[in-house]
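In C-alpha cells below, several structures.
Read-outs throughout are calculated quantities, based only on the coordinates presented, and are distinct from any laboratory measurement. No experiment lies behind these values; they were computed from the predicted model shown. Cβ atoms are built from the backbone, for glycine too; each structure is taken alone.
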Structure 1
Amino acid sequence: MNYFEKANEFYNAKEYDKAIDMYKKSAEQKQNEASALYNAGVCFIKLKNYEKAIPLLKYAIKKTPQSKYFFNLGYCYSMINNNKKALIYFNTAWSLNSSDSDCEKAINLIINEYKKESAL
C-alpha cells in the first residue's frame, strides 16, 4: 500500500486525523519521509494543534530543509505567541526563498508588533 497517496486522499477530503495516521505510516516506511512528516504537521496546523505540528516540522527540516517547512514552523510559533522563535523561522524561510511575500509580511507583522510594544 502506498501510505503517502492514501494520506493525500484523506487530506484532500479534509479528514486530517486519518491523513496524519497515513502520513506517519508513510514516514515509518521511508515513503517520501520528509514530505510525509511535513504534511502530517500541516494536518495538525489545520486542526489548530500547533504544539503537535512543531516536532513533525522540525524533523522534516532535518531531512530536507525547505523554505515552506521553516515558514510553517514559524507560523506555529506565532500561533502559540512565541514571536521570537517565529521570527527566527520566518527569517530562515525568507533567506531560502526571498521572493516569498508571505514570509516578508509575517516578518513585518512581528517587527511592527515589537515596535508597538517598545513604544509603550
Structure 2
Amino acid sequence: MDGQETGAEQWHGQVAVVRATGAVDMLTAPALHTAIRAAHGKNPTGLIVDLSDVEFLSSAGMHVLITTHDELTPQTRFAVVAEGPGTSRPLKITGLTDFIDLFSTLDEALNTFAE
C-alpha cells in the first residue's frame, strides 16, 4: 500500500478526513472507530470517512459508520467517500446512503462541504 494506515487523520480547514485502507472488518473496525472518535473530539465542522483505498467493507465496518452518524452532533456534517463494488455497493444495497452522504471522490466531498 502507499504507507497510509487505517485511521490516518488529515485536516482540510475545519473538515477532518479519516482514511481507511485494505479491509474494514471485525478486526480493523474498532481501530477505525477509535480514529473517527479522536477526530470528532477535535470539533470539526465536517467529518469524512475516506474508504477510497478499502477493498472490503464488512458489516462491522458499516456498523462503525452508522454509530458515527448517530454520535455526531447536528453541527458536524458527515460523509463517506467510497467507490467500487467492495465499498459503495454494500452501502447502497443496505440503504445506508439514505441517511449518510456518499461521494465517489474525496475532492467531490470536500467541494460539497465548502459550499
Candidates 1, 2; relative contact order in percent (Cα under 8 Å, 6 or more apart) computed = 15; producing structure is 1
Taking Rg/Rh (Cα atoms, Kirkwood Rh) for each of 1, 2, the highest value is that of structure 1
Computing helix-only ellipticity at 222 nm (-39500 (n - 2.57) for each DSSP H run of 4 or more, over all residues; to 500) for each of 1, 2, the value -10000 comes from structure 2
Mean count of other Cβ atoms within 10 Å over residues 31-38: greatest across 1, 2 for structure 1
When 1, 2 are compared on percent of Cα pairs over 14 Å apart, for residues 47-86 alone, the highest value belongs to 2
